[in-house]
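J.: In what follows, structures are represented as structure tokens.
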Structure P
Amino acid sequence: MEKIIILKYAELSTKKANINFFLKTLKNNIDSSLMWDHTINYDRGRMFIIVSEDNIDKTIDVLSYIFGIHEIVIGFIDEDRDFNTITKNVLDLIKTQEFKTFKVETKRSDKDYPLDSMEVSKTLGGIILKNKECKVDVHNPEITIHIEIRKDAILYYTNGIPGLGGYPVGTLGKGLLMLSGGIDSPVAGYLTIKRGVKLSALYFESPPHTSEEAKNKVIKLARILSKYNPNMTLYVINFTKIQEAILRNIPYEYLITIMRRMMYRIAERIAKSENSKIIVNGESIGQVASQTLTSMSVINNVVDMPVIRPVACFDKLEIIDIAKKIKTFDISTLPYEDCCTVFVPEHPVINPELSKCLEYEKLIPYEELINEAISKKQVIKIKEEEKQFEDIL
């Protein structure tokens, strides 16, 4: 038997006419992530990866960060389809496995094979009972022994490792993530990537009101997201002049509302410049003053492209659970303020009026300030393992 990595698709299998596009993208994503020799073949039901024995564990680790995979299985393949060989291979497969209950599950895609699926499972189950001290449990077994009878070979495997699910990155186009240093936006980014969207990110800094440590925190968060979303681009906008103009001229209770409207304007221009179809952020309904329904509506008014809020209906504890799972939580809680928190008024308006926003914005030359900020943006190419990053002005 030859050892092989088997990938199961789950949600991808529902794509029917478009499945080849999704599977080809998944294969390409895996190809670009594996830095060692490998072979990938696939059909509509499974994807098969062959690597050297030494690289199997590394390959499994890489695959655990790739969306579009329902389950990762280390299995075996044998072209000898004789039933005596199948019996020997199954006994070899379970020889080193510890279990008290089991079941055998057979799939027979080759309908010309002389035994049907039930006969294979029943016969092999009986042989296992004679050779190992265990019991059959078809409802909740400790181990399931899978046999797949194909026209060219037999596949053997037991329990697999859960994959991330979702869609392969890049199958649903591009988006721009408004990435702050907080807990919510990295989670929103992760959930969007899971739906097949290739993300770049946008961060607003406001030196000297925000620190270099705050920016480095965001770079670390982007690097974690790049494990799922390779070769991520992070745009950094110096927001100081805009923020100080707002602070000098806008009524205090409207500071956050006007500030967010300026951020959205900038986000839309950058998104359109790189052909992103959506803006993504970590807003959660009612969590802060700028995230009431009225506030979101007024702030959203300045853009004409979709704004996706993946965590909008999550409570904070649900968001924190995901942040811990993807290992962004500890970084997000480092005590470095971003520009959304340094000038928060004591009593921000929770039901802002659009007419007032339009009047207040006439008090500052925001188009000029926005154009200057975008022209001086910093572009950082994020790669997961890089200790250094490249700045392009």
Structure Q
Amino acid sequence: MIEPKEFYRKLDSILNKIGQAKSGKDFLFTILKEIEKTFGPELRIGNGRIYEQNGDEFILIYASSKPGIVTTAKNIPTKSEAIQSILNSQTYIFDNPGFSIGDLLSEGEYAIPVAITVTSPNSRWLFVFELKSGWIREEIEFCLNAVRSSLNYRLFSESVKSDLEQAVQIQKSLLPLKAPQSSGYDIAGYSQPAELVGGDLFDFFQPGGEEFGFCIGDASGHGIPAALMARDVITGLRMGIEKHMKMVHTLKKLNSVIYRSAYSTRFVSLFYAEMEEKGNLFYVNAGHPSPLLFHNNKVLELETSGIVFGALPEIELSRSFINLPADSILVLFSDGICERQNNRGEEFEIERLKKAVIQNQNLNSEGIIKAIFQAADEFGGKKKWNDDATAVVIKRMK
């Protein structure tokens, strides 16, 4: 029997390697060899092989057998009694002489197989080892159960990470790659999610000519549920705009869809606007923080004209109008910016946002956005953002 302190030290070493080893096609092979190298003599374990499920069979994909060891089982049906025993128990020792998994012919020494299941969301494998005389059940089961659990967690975590990375790319693909080019206007937007994906959104619409539309929104919460809602809002707006539906009618239909959503987060604030000739701006603000219009050292807030989407099956929305004079700046933002806190629990608040814009009003729109985020980031001690943060800046040049 291996001394307990040494046993745990070696087991901890293997578990660390499972967590830190480079992933890839040889990852499982590397771990199998590490088990044999670390515990082979003490636990009387060796001659490992790996089977991967392919349809209704497990196919041999790797064997560490030394000369003198013959593996005759290359393909094993999943319905076989041996495979079903492994799958049901997850760790199975074939200590019944009349019941085994394949044939291992070891020169000069009696041996029996032991197997564990290793699974990811998309695949399943069997690790099969040979136990030579002198093995101890408690040690074998403890070691292999720990290895199995650690491998399954690593593979599951990598799969989830891969799915999240795909979600990130999907969300990035929904955000505009660039702002519309419109004579007399300088336009920019930026979104900073608190997690890998977020519930803030912004978009630009340019149906033709010099006219263009834009929006900013914030789905309640953050993370994947909020990101799914943000995706649906952007998709719904794009479909509505492409069909040339009227602004208020489009938004009311969108509210109805959001209200019926089964997502855990279903409240969305949204500011949507259309810029027409000579700076004439028509907009609807459904519960979103009031955008700020800067001109001649004065700041005007564009008030809310309706409640957030998703609260009621039907809502009343009204279209508002304002003119953006030459040399004015319109700033749209989500509450993640103003609610960013410092280490004393104080919030950035709208006055600091106004100050950041006024101090940098001579920059282009992208420069103003960078100044806003820099000011809020420094105010929060450059710590992780606790909420999604988004800003859109539109400067009228003439």
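Throughout, read-outs are computed from the coordinates displayed, never taken from laboratory work. If you're wondering where the values come from, they're calculated on a predicted model, not measured in any experiment. Cβ atoms are built from the backbone, for glycine too; each structure is taken alone.
J.: Determine which structure produced the value 0.15 for FRET efficiency 1/(1 + (r/R0)^6) of positions 25 and 329 (r between Cβ atoms, R0 = 41 Å, to 0.05), calculated from the coordinates; the candidates are P, Q.
T.: Q
J.: Check the numbers for relative contact order in percent (Cα under 8 Å, 6 or more apart) across P, Q and tell me which is largest.
T.: P
J.: Consider the structures P, Q: one of them gives -0.44, -1.03, -1.14 for log10 I(q)/I(0) by the Debye sum over Cα atoms at q = 0.07, 0.13, 0.14 Å⁻¹ as calculated from the coordinates. Say which.
T.: Source structure: P.
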